[in-house]
Structure I
Amino acid sequence: MVHCGNALAGIQIRTSSDPIVRHNKIHHGQHGGVYVHEKGVGLIEENEVYANTLAGVWITTGSAPVLRRNRIHSGKQVGVYFYDNGHGKLEDNDIFNHLYSGVQIR
């Protein structure tokens, strides 16, 4: 599946949702690629996330997804952004070529 050019996030996971997001291309979003918030969890695996305006993956408000074997690259800000009590695991991802940092934790 391809998610491209969305006004907000390409994929949004929220309110304790626990999906498996696998084998997608998520790119050229006007916001971020994947937005996980409001205690969202889930497995985000083997996706290509690139060329989004904000973070490739944005994790906030008590969320804790597992990101595994993704290619997250060529973003206009950061690759993966942990903010406002965001948690999770990064396992074997390729995160590169972002205007700011590959991973930012605040």
Structure II
Amino acid sequence: FNAQVSVDRTQDDSHMRGFQRLAVNRFDPAKTPASDSRYDIASGMPNANKTISAGESLTLNWGVSDSWSLKYIAAHRKSDTDTSIDFDGLPNKIADVRAEYHDNS
């Protein structure tokens, strides 16, 4: 007989992902020119994202005989994400999404 337990937790407080605007956004009333910097972003959204993910699992193995074994597996995982997604990279509210994701399995 043996038992295996596994537990993990991760917290990510990274900032918004930057990107380069390659052309003028046709929906931008200010007609802001393309950016020179590869990671220059002038978002109108909060520059804060947060993801917390955690999980645990249990595996029980029992060798009943040379020919038979029994295995029991149980697991749980949960994650919560609060994020800003600015598709236009401009301070104007053109294509900005505030998203929350909550997963349990």
Structure III
Amino acid sequence: MFSLEFQVMEEYDIVKMRDFMSSVDSLFQGICETIKVGASYLCAPNSNTMLIVYMNVSNLKDVKTVLRVDAEDASFAVSVISEINERLKKMGFHMNLESSFVTSK
């Protein structure tokens, strides 16, 4: 299994962050059904893939919105990420890969 973390917005903008977080359900529509846990969203397009959207807060001026993908099938993960990336572009957002790591073999 591997994990990829994407930063959805580069800088703190409360209005953009609120717009993004309120549109997570529609962002994942047709991909998987989201559940909201606190200020985070979880979604599983299949039994081997989980998408997590959360805010990483180190201080009030350094707030990052993160999309984390945990998956076993790289091809499937890439197709899901590609679809999400296209949807984000249409919404006026972009994402950048922040980190990637293997969680198990």
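Computed from the coordinates by the stated procedures, all read-outs in this text should not be read as laboratory data. These numbers come from a predicted model, not from an experiment. Cβ atoms are built from the backbone, for glycine too; each structure is taken alone.
General observations
- For mean count of other Cβ atoms within 10 Å over residues 2-9 computed as 18.4, the structure of I, II, III it came from: III
- With Cα extents along the principal axes in Å derived as 29, 28, 27, matching label from I, II, III: I
- Structure (I, II, III) behind the derived value 42 of relative contact order in percent (Cα under 8 Å, 6 or more apart): III
- Mean count of other Cβ atoms within 10 Å over residues 26-33 - highest-scoring structure of I, II, III: I
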